[in-house]
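Enquirer: Presented below are the structures under discussion, each in the form of structure tokens.
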Structure I
């Protein structure tokens with residue numbers, strides 16, 4: 001999958017794993033990206049969206065008739 005959301009631009013972030021003894025090791029936080037297919041003017045458009053963007057589209061009523069892939 002792509003590493004960025006097509007709508008919001010959200011991508012991976014870097015940070016540390018912190019153990020009980022407070023040792024720090026590098027890690028990567030990856031966004032939860034899903035592929036969504038939209039029908040716009042009779043054409044199917046597939047976008048890679050973060051789940052937060054999908055929730056926002058549903059809340060605004062933009063994400064009415066879609067198919068999952």
Structure II
């Protein structure tokens with residue numbers, strides 16, 4: 001189960017990954033659950049990205065609301 005803060009972080013990664021710092025504490029829990037990955041483009045900063053599992057989780061939450 002995700003905390004409300006972790007859920008909000010996952011939603012933010014989904015909608016605006018460029019606004020997230022890759023070293024935020026909440027991202028560790030999301031990575032452990034395979035909801036996000038941290039990517040590093042060839043010439044850019046590390047950026048989180050929602051995985052297919054994370055996307056499915058967000059879609060399930062949206063259907064429940």
Structure III
């Protein structure tokens with residue numbers, strides 16, 4: 001039996017993964033920082049305390065970094 005790929009969108013770019021992974025693993029896999037960032041899933045803040053949750057097929061994920069400015 002062939003596993004169905006997990007398709008998600010990260011920062012507007014489509015990605016497909018053969019295996020399930022957590023939000024934390026997704027950041028690592030895509031070489032995105034895990035410190036100093038906020039993650040939103042389908043437009044809602046996704047707390048860091050939930051980053052060990054499995055990514056679900058079809059999620060739209062935004063990884064946001066804080067910037068200094070005025």
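Enquirer: Using helix-only ellipticity at 222 nm (-39500 (n - 2.57) for each DSSP H run of 4 or more, over all residues; to 500) as the calculated read-out, with -4500 as its value, let me know the right label among I, II, III. Kindly include the intermediate steps, with their values, before the conclusion.
Expert: Working: I: -4500; II: -15500; III: -2500.
This figure was derived from I.
Enquirer: Comparing mean count of other Cβ atoms within 10 Å over residues 19-26 across I, II, III, which structure shows the greatest value? Intermediate values should be presented prior to the final figure.
Expert: Values: I: 7.5; II: 12.9; III: 15.6.
Largest value of mean count of other Cβ atoms within 10 Å over residues 19-26: III.
Laboratory data are not the source of any read-out in this text; all were calculated from the coordinates shown. Keep in mind it's a predicted model, so treat the numbers as computed, not measured. Cβ atoms are built from the backbone, for glycine too; each structure is taken alone.
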